Structure 1
Amino acid sequence: MTTLAVRDLEVRRGARVVVVGVSFAAARGELLALMGASGAGKTSVLRAIGGLDPIAAGTIDVDGVRLASGRLPRGTLRRELHRRVGMVFQFHFLFEHMDALQNVWLAPVHVLRQPRAEAERRARELLTLLGVGERANAMPHELSGGEAQRVAIARALAVEPPVLLMDEPTASLDQARRGELASTLRTLAAQGRTVVVATHDTDFARACAHRVVVLDGGRLVGEGAPADVLA
């Protein structure tokens, strides 16, 4: 079942076109690596899927929610999109004045209107699942880079989105942590989520991705199995 479909996507930065004519799809349970050098357009594609950057042309369908050219999604469309997409940024952006647990339960309470007790219970489950349960009461500045990343993943998963987006997740990780992250993402995909990872790390993509989409200069230039595309 296709959860994410990007068709003829165009994204602009002012007058400059940074993504043009990009089309790809991802199924439920699939881990897709969006690859290319710095400036290839990977992050722009992720931000468009997450409703953070406007679409100049084309469409994006996310689990039944359609984004088209024009202004950024607002109102009901924005809320429905946020229920379907979780995004983990390269630098995590945890709320510095909240501990790990608060960072995770905040969105379910304020976006999904869940009772705090229920949201906190689920937040603890997610932190434990991701191996940082014992750090629930730690402040962001007390977390290592790998721990902060796992808290950010838990936060993104707290609203139970069918699609998880990650931007350059291995940038600050050593080799051992990269292997752990690859295993974690494969597990999340196996649970039925669609995971899209923007990365230039070919070893990481080989270790975790089911399929690879390659961008160059904002255009799609390759797509297929990692063994074929990254040979």
Structure 2
Amino acid sequence: MPGFPLSCKAPLLVANVPFQIEQRAILRELRIPKAKSFEDLHDSKLEAELKRAVDIACTLIAGKGIYRTFPIETKDRERIRLVGLEDALESLSLAKVLEHAEFVSALVATIGPSLDRMVEELTQAEPTLAYLLDRIGGWMADYMAGKIDERIEAEAKRAGFGRTMRYSPGYGDFPLSYQPLLLEKVEGWRVGVALTEGFMLVPQKSVTALIGWEVAHA
């Protein structure tokens, strides 16, 4: 019999997330998929700028995240109601993802504000470096979400569950207007994440998402 998730009791904080900036991943982020390393570009100037951007990024990234798991109270083809959330989540696409789920983990992950600030400072004086840093930061935000995702998957597996894909506000018909509810219930403030009036995350290089827990089949 599957167990009850420990992360239902309170949000679980993950601080000082270790990371490694992968050259191949950065090149994919820059839409250069054929190159496996910076040296493969055969462009010494761009290679030097990329290496410089990576070195700077490594000093600015402070990865952390937090997540909490909620039992699913009721669901139908377009609406999911979670225990502990006052408002139901209305989304056909999300309901499809969670069709066989019994619990849902909500996560918030971020690399912190320092890289965004550096990009802003460099935009006028060194636009190429600013652009490269911004792309590295975008990839690293997703990387951090993946690290918190791994923690959720491990907990789900220990409790006897499989998992769904990660699904974020803004995907399909799941609107960004659910960001305040998710941030509040997961206590996103504990990792320094807030929202603008337009429901955009601050720091920008942050991610919110939901992951469903499904009964694992042999």
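What follows draws every value from the coordinates through simple rules; no lab data is involved. Bear in mind the structure is a predicted one, so any value in this text is a computation, not a measurement. Cβ atoms are built from the backbone, for glycine too; each structure is taken alone.
A value of 29 for relative contact order in percent (Cα under 8 Å, 6 or more apart), calculated from one of 1, 2, originates in structure 1.
Once distance in nm of label points 7 Å out along Cα→Cβ at positions 21 and 117 is computed for every structure in 1, 2, the highest value turns out to be that of 1. Which structure, out of 1, 2, was mean count of other Cβ atoms within 10 Å over residues 125-132 derived from, given a value of 18.8? This value belongs to structure 1.
Using distance in nm of label points 7 Å out along Cα→Cβ at positions 37 and 77, single out the structure from 1, 2 with the greatest value.
By distance in nm of label points 7 Å out along Cα→Cβ at positions 37 and 77, the leading structure of 1, 2 is 2.
Calculating mean count of other Cβ atoms within 10 Å over residues 45-52 for structures 1, 2 picks out 1 as the one with the greatest value. Supply the structure label, taken from 1, 2, corresponding to mean count of other Cβ atoms within 10 Å over residues 29-36 with the calculated value 12.8. Structure of origin is 2. Match the computed value 1.3 of distance in nm of label points 7 Å out along Cα→Cβ at positions 53 and 93 to one of the structures 1, 2, and report its label. This value belongs to structure 1.
With FRET efficiency 1/(1 + (r/R0)^6) of positions 61 and 109 (r between Cβ atoms, R0 = 30 Å, to 0.05) coming out at 1.00, pick the structure among 1, 2 it was computed from.
Comparing all candidates, it corresponds to 2.
Out of 1, 2, which structure matches 136 when volume of the Cα convex hull per residue in Å³ is calculated? Attributed to the structure labelled 2.
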